[in-house]
1. If semi-axes √(5λ) of the Cα gyration tensor in Å is calculated from each of P, Q, which structure is the one that comes out at 20, 17, 13?
2. For FRET efficiency 1/(1 + (r/R0)^6) of positions 14 and 54 (r between Cβ atoms, R0 = 41 Å, to 0.05), which of P, Q scores largest?
3. For helix-only ellipticity at 222 nm (-39500 (n - 2.57) for each DSSP H run of 4 or more, over all residues; to 500), the calculated result is -19000, so let me know which of P, Q that is.
4. Relative contact order in percent (Cα under 8 Å, 6 or more apart) was computed and gave 21; which structure, P, Q, did it come from?
Structure P
Amino acid sequence: MAEPKRLRAVAPGEAPPPAKHAKTVTEAAKDGTPRELLVAMRDRVAVAVENPNTAARDLAALTKRLREITLDIEAVDARAKEEGEDAADVVADEDWSAEAL
């Protein structure tokens with residue numbers, strides 16, 4: 001399991017690390033992970049849902065798609081968590097021997 005981040009005091013004159021830039025849909029599609037692409041799509045659809053100029057006829061479809069993308073992200077995260085936790089519990093297969101029978 002990953003060790004939690006520890007907080008510390010900032011030294012005088014020390015600048016905070018640069019904030020992570022969220023990838024655009026195009027950037028994520030080009031060189032991102034499947035999760036990064038889903039997050040970029042979710043963020044883009046959310047902007048359209050919140051836009052007061054979005055046509056009412058499009059709002060239902062966008063809202064539905066936003067929900068689907070959110071569920072996809074949750075599934076990716078659950079799968080990653082499961083694989084991460086279970087990976088340490090997996091025992092390597094032993095060589096098979098007919099003599100053992």
Structure Q
Amino acid sequence: MGAKKYLNVKTGIYNGIDSISVVGPFDLVDTAIDNIADTIISEGKKNIVFDFSETTYITSSGLAVLLKIFKKCQKVKGNLYVTNITQDMYELFNISSFDSFIQII
């Protein structure tokens with residue numbers, strides 16, 4: 001049995017908003033990302049940016065994580081944004097209609 005795979009995640013600030021960056025492929029559901037989002041929201045912040053400048057691709061598992069965090073932001077009347085997406089990611093967001101509720105900046 002292989003070792004459990006984890007995402008490489010970084011945090012930071014993007015245009016004054018707390019950001020979460022996934023380095024490499026966003027192809028897993030990882031509790032670390034949920035924990036980071038929960039911490040940001042528990043600090044009274046309502047908005048989160050996912051910076052995909054170092055993300056090579058995103059799968060349906062990654063989209064599921066984004067949807068879950070979007071709903072958490074929505075509960076506190078906040079927003080989830082994504083930035084620095086590739087053309088392929090943009091097309092995936094468009095085809096899946098994620099671009100209708102997650103703002104691309």
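Throughout, read-outs are computed from the coordinates displayed, never taken from laboratory work. Not measured: the values here are computed from a predicted model. Cβ atoms are built from the backbone, for glycine too; each structure is taken alone.
1. Label of the originating structure: Q.
2. Q
3. The structure behind it is P.
4. It traces back to P.
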